[in-house]
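Following this line, the structures themselves.
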Structure P
Amino acid sequence: MGESVPLAVGGVRLLKNGTEVSYNQSKPFGQPPSITFERGNYTVEYSAPLQDNHLQGTFEKAYQVTITIPREFDVRNPLLAGLSMGANTTRFADNTTIVQWNKVYSFDLRFYEKDREDLLYFFLQFMGILIFVLVVIPYIMSMKREE
């Protein structure tokens, strides 16, 4: 209910101008682990488990967020994907996608696999055929009876 929940991450890397730098890691008793480092402009990279192809984050200060989506995933179909306000997407020739937000306190990203998009189109086609059979054909048949 609005309370911050820490995310268990691994493979933490701290980069300054593209070069990895050291940081202090602490785990106070009863507290989640945290890292500290000198004040400056850094990039933090980490690995974390995802659930339901949904990624979101909230910060206490505004940050620039950049997420690279591998080629097997996509965010272009608004029926299947979701991007919070202010997202800029860039699609590359190798089918990878970069999604960026500038100075945001939170972000929300939902992505999907190609199979899910194929399934959506199959479902929409099936519904179109069903509507045609249940609505259009009976209407045409009733028009012929009246003549």
Structure Q
Amino acid sequence: MVKQVGEVYDLFVYYKEDEGDLYIAEDGQEECPYISVLFKDGEEDFKERIEVSHENDGTEFTVAWDKQGGSSFGVEYNDTDADVNGIVSIAEYFTEVGYAGNDRLFISWLGDFKAGNVEMWYGCLVEDHEVSILPVAQDE
């Protein structure tokens, strides 16, 4: 992912860790775990801080992720391949602790609680010494 603000840009590498459908639980139905973990109570908006449990070598631990300012917004999208329209919201989170070498969490949310889907991507900043940008040969 390339994140650009004005003339400044950063490179990130992310991998999808989890995804699932969002739903409002009906009588007798188990609550949607994504709603209680990722969203503010009673609001269709991301929490400022989320805590995610992880397991490493049989030990369970919790990582607290803080939302980066101004990173959540709703944008209309049109997927011409699937012939679907709707709203997408994204949020970027950061942790000082890290998770498996990753200190970034990127969340993509399509739709709403009634007909939505959420994806969670873990990643990190790619340092300048880790990549090389090579010129592309031009046809003469």
Structure R
Amino acid sequence: MKILLSVLMVVIFISCQRIETGDSLSKKTTGLIRSLGLLDKDEKIIKYYSNFTKKSAGNFFTDKRLAIYWLAGPDTSENEVSFAYYRDIISIDTTYQVPDTFIPYMLITRKDSSQFKVFIDGSRKEIKSFFEDAMALWRKNRNN
């Protein structure tokens, strides 16, 4: 029974995550992102979403790039830190319809054909806004 209750609490906690602006992020989270090499001094986070805890996972876009981090814990071989500057992205494909255990995402394809996914959850309207805002910045800055 204790295990079931613990799992339920984790699911409730995780499902309470929301899309945030860079201004609403704590200095601790911003510092972590900077320490991972995902944020320059003059760079501004526009929107951010964590699909777990902020110290473990983040998906966001800035005025310069799209980025994600997944820090699995002590086994760093499972960690992922990925980003692409807008000028290095050749396509962004959005997926809204996913199986129940997954969340919507953007598939980012770089000029070198490598890919990564930026995961976002929330209301349909919030997800759409995140996707559209990120893609608008990419379109505006991809030739810079």
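Which of P, Q, R yields 8, 26, 28, 15, 9, 7, 4, 2, 1 for P(r) over Cα pairs in 10 Å bins from 0, in percent, as computed? Please list the in-between numbers first.
On the way: P: 8, 26, 28, 15, 9, 7, 4, 2, 1; Q: 10, 34, 32, 17, 5, 2, 0; R: 11, 41, 36, 10, 2, 0.
Corresponding structure: P.
5.8 is what came out when mean projected area of the Cα convex hull in nm², for residues 47-110 alone was calculated for one structure; which of P, Q, R is it? Display every interim value, and only then the final one.
Working: P: 4.6; Q: 5.8; R: 5.1.
The correct label is Q.
For which of the structures P, Q, R does the calculation of helix-only ellipticity at 222 nm (-39500 (n - 2.57) for each DSSP H run of 4 or more, over all residues; to 500) return -9000? Display every interim value, and only then the final one.
Details: P: -6000; Q: -1000; R: -9000.
Derived from R, not from the others.
Quick note: the coordinates plus some simple rules give every number you see, no bench work behind them. What you see is a predicted model, and the numbers here were worked out from it, not measured in a lab.
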